[in-house]
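Multiple structures follow.
Each reported figure results from applying straightforward, stated rules to the coordinates on display, with no laboratory input. Everything numeric here is computed off the predicted structure, so don't read it as measured data. Cβ atoms are built from the backbone, for glycine too; each structure is taken alone.
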Structure I
Amino acid sequence: MFDVLGKLGWFFKQSWKQYALAVVLLMFACLLDVVPPYLLGSIIDILAAGGMTKGILIQYVLFFVAIIVGGYFLNFVWQYRLFEGAINLERIMRQKLMLQFLKMTPTFYERNRTGDLMARATNDLNAVSLTAGFGIMTLIDSTLFLGTIILAMGFMISWKLTFFAMLPVPIMAMLIQYFGKLVHERYMKAQDAFGELNDSVLESVAGVRAIRAYVQEKKDEVNFADKSEEVYEKNMHTAKINALFGPITKVGTGISYVVAIGYGAILISNGEMSVGQLVTFTVYLGIAVWPIFAIGELINVMQQGNASLDRVQETLIYEADVQNTKHPVAIAAPSAIGFNNLLFQYPTSQVKNLQQISLSLKKGETLGVVGKTGAGKTTFLRQLLREYPLEEGQLNINGIDIASQTKEQVLDWIGYVPQDHVLFSRTIRENILFGKEDATDVDIEKAVHLAYFKKDLENLPMGLETLVGEKGVSLSGGQKQRVSIARALIKDPEILILDDSLSAVDAKTEANIIKNIQNERAGKTTIITTHRLSSVQHANEIIVLDEGKITERGTHEELLKQDGWYKEQFDRQQLEGGGA
């Protein structure tokens, strides 16, 4: 049960001064709580003996006032310091998770659902934070505070009465321990179900247009209701066990009260106790209700915190598939890129996705990559982006294996425009500046011009300050592509990669963008994958991929002479263009 505290040992070691102060003050506050019942018993005995005077009354009142003021101060400080630590732990863990998410390669996201990752970054971290705050408080209350009360009852009143009144406590502890294990198991299932619900909601929101277009709202609503019901049922299974903790504690303390009053009356009649001592004892029992109940809360919180921490740790210890070498080679700038018999296969694939890829690309050259859908064009580009570990063969930059260079060095040279254009829920200006944060207005204007987006920008309500909405929902497909292209061009990268990035623009716009890139990027490397062959006619070399193999290669003119797939596709597109 207390494994979670050991797993969080690094944090408690880091924040030991803060927690030490909170725990010490909490212990002093617990000791203060023991004093008022004792004073109350003394007052009752004095009243019963008829010895109460004005001076004695004032003295006791001052004692009570001092305890109230001191208790207020102590409780404020320990609560503030303890729960500040819990909030700080959640902040640190959330930062670690976010950094982990950013470092992870596609394989990680293929194995983990987005909704489940969100659940770990929210619900699970809340449970871990609760352990470091409320959990520590209940640990102190259910051990030191309860121990202090038992010692006070034994030494100040009667060990015999204390022994019999505390008999139900071990039985309650065993029952609570048993139910705590059930809570752990059911809570894990509830969190998994919550992750699936999150994932379903994300898919529905992202695909709301498709859902409406195919009139699937009712079906999606039923699907959501089913998953929501599953989360409800699994949480209720956990809640049913949690609900048993309170009654167990109340029954146990009720039995303790019956024993205390019954046996206490016998002790009073035998002259072994006074009425004031019995009143003090029953008040102590009343105070002990929370520490006894805290045992159940402690087990509940620790079990849930342990389950959640395991889920979070499972994410944090995941090693990225592509790691930097311990002794990287630094290169000033890429002057040549070489593929030598490169083979690659996705982790989930049954066949080789790239086979015997060999080519060289010098600085300033443009490479065109074409082929039918699923031929391996994007897979080819991913090798340069270091998204997956290399297998057989070699990919080198300046003659040095890319695995001997850091990912950061390689990616810093690259400006990448993917097929799926990712725009953030910010302004167009901010989306373009994502490529180069310190760019000037002149740089932005130049990037917009190169991406042939200036005319569109003039028609938008607020120009560069127009909010694009989530994933660029307020822009057309072609506009999204050109914002993405502007974002890559503002970086002025050594290597520009366009992954079918002109598919949503018309032929005239495409021709202008290609012309701008040719003029602006003279002396720099460009790689373009496309289905529209007009985008790569100017390339120094064009390769045709089919099932991961290079089946044709050469310049535009050379490929037309080969009378293969390229020539067939070019003729078809020429006819389609003419018909249009």
Structure II
Amino acid sequence: MPKGSDILVSALENEGVERIFGVPGEENLDLVESLRNSKIELVLTRHEQAAAFMAATYGRLTGKPGVCLATLGPGALNFSTGAAYAHLGAMPMILITGQKAIMTAKQARFQIVDVIASMRPLTKMTRQILSAASIPTVVRDAFRVAMEERPGPVHLELPEDVASETADVAPIPIHALERPVATEAALDRAAGMILAAQRPLVMIGAGGNRPRLVEPLSAFVRATGLPFFNTQMGKGAVDGGSNLYMGTAALSEGDYVHEAIGLADLIIAIGHDTVEKPPFLMRDAGGPKVLHVGVQSATVEQVYHPDAEVIGDIGATASGLARRLSGRLAPQTRMLELRQSILARIADRADEDRFPVTPQRLVRDVRAVMPDDGIVCLDNGMYKIWFARNYRTHVANTLLLDNALATMGAGLPSAMMAAMLHPDRRVMAVCGDGGFMMNSQEMETAVRLGLDLVVLVLNDGAYGMIRWKQAVDDFPDFGMTFGNPDFVRYAEAYGAKGSRVTSAADLGPVLEAAFAGGGVHLVDCAIDYSENTRVLVDELKTRASAIDLS
């Protein structure tokens, strides 16, 4: 009879798992042996956190759970940030950790922590597997829970003695998930609100940015002609090259896109998830009404309390509203006139030649070397705001950023996963020097896997976002700067290639050459963040209210 670890691997194969990312330990040896004899590839990473980021990104890009593996205690705890990343970011993922035998205690409490308890607030579900016979049921349930809206991580703990225990069981058959749909009455009410509005505006949030929703949401925008903007994590759900795109809410208020929000009398918030930094602030009185469209009812917050809701599968809701609204809405002339002004001002100074490069020039040159289907994966830092505001997406899921947990260290592992899934497309990780060094050891993993990947490291020798906020709040400059290695030689030490940008004019050609050369290529580029204060503080204070919204 098969042992528990064989049964687990068989159940994972039944779910279509092709890769598991992780760092095994002594308590996983039965499982490692079972994987050796399976069709599943074990992708060894250099840190458990990176494995979790890779598994979460797999879930984000495919809609199916990524799987990662760690041992007990310290290995399992290193999954914590990745679990929270997937939980707040709504990315389906399965985390599997080992544990000492539960029927005996030959090593007393050595390395044992209560991983189940530690994972409870970070996951949708966490379970210890108590018998080999229960494994097929537990795995099927785990995948179902991970994929159901709202998607997220599920944790399974496999003790050593359960892994070696034998049982005669078969995998559980898989059936398609059925998603509840909104009632006809709710769709009629929502359509009535939109038809009654003078200046309706669509906002697409993180919950609307799922791979399966690209076509119904794009069709909804085309059919209705409604102008739209998006949250940071909603970016790319609908073609950013559309002539209805108003911009991205990279800030909570005061940016140019907020002129459109102020002009609107109704915001149709599709898939807004309040784990994101607020894209706009609802007031107690005044301002546009908000119609919440989501698979779950709205989470009411001080800054988000919708006036009406349509609850059900977002794709089906979008299609239902499109049928009711197509050909019935007047062109939004004033809103679209405002669009030209918003987008023109966001592109200001993108051609500047000064060095270190400005964020505007950085975004422009990255966009120029990336094809429409090229994927840019951002770590977390000040540049994320600039990419959210300025980078135009043309294909869904081609700008991956985290505006939920907003953790540093995820950019490189996310890009590695994207490169594994799409070896025929250009993939770039954009990392600050602080975030890059948090998981820079995965350069070895990327080289070992033979990935084609460009890693752009923005070098300012500081935790730049917090340093900027420190200055804006009039605190002294303290505690935010550090030294860096020679990044070119650092990349070469891992067997990768390295290049350094020495002028603004070099940036585009160096990136192009890095892609043309293939393999893993790190590009070190100094960046000038003085634009953060000039644009995001001083300019917005004086210019964002210049347009008459009355």
Value 13.2 of mean count of other Cβ atoms within 10 Å over residues 13-20 was derived from the coordinates of, among I, II, structure I
Structure responsible for 1.00, with FRET efficiency 1/(1 + (r/R0)^6) of positions 157 and 269 (r between Cβ atoms, R0 = 41 Å, to 0.05) calculated and labels I, II on offer | I
Comparison of I, II by mean count of other Cβ atoms within 10 Å over residues 69-76 - largest value held by | II
I, II: which one has mean projected area of the Cα convex hull in nm², for residues 133-308 alone, as calculated, at 13.3?
-> II
Comparing I, II on distance in nm of label points 7 Å out along Cα→Cβ at positions 189 and 213, the highest sits with I
Comparing I, II on Rg/Rh (Cα atoms, Kirkwood Rh), for residues 317-436 alone, the highest sits with II
I, II: which one has volume of the Cα convex hull per residue in Å³, as calculated, at 154?
-> II
Rg and Dmax of the Cα atoms in Å, for residues 349-500 alone, calculated, reads 17.3, 52; among I, II the input was structure I
Output the label of whichever structure in I, II has the greatest value of mean count of other Cβ atoms within 10 Å over residues 125-132.
-> I
Work out which structure the value -20500 belongs to, where helix-only ellipticity at 222 nm (-39500 (n - 2.57) for each DSSP H run of 4 or more, over all residues; to 500) was derived from one of I, II.
-> I
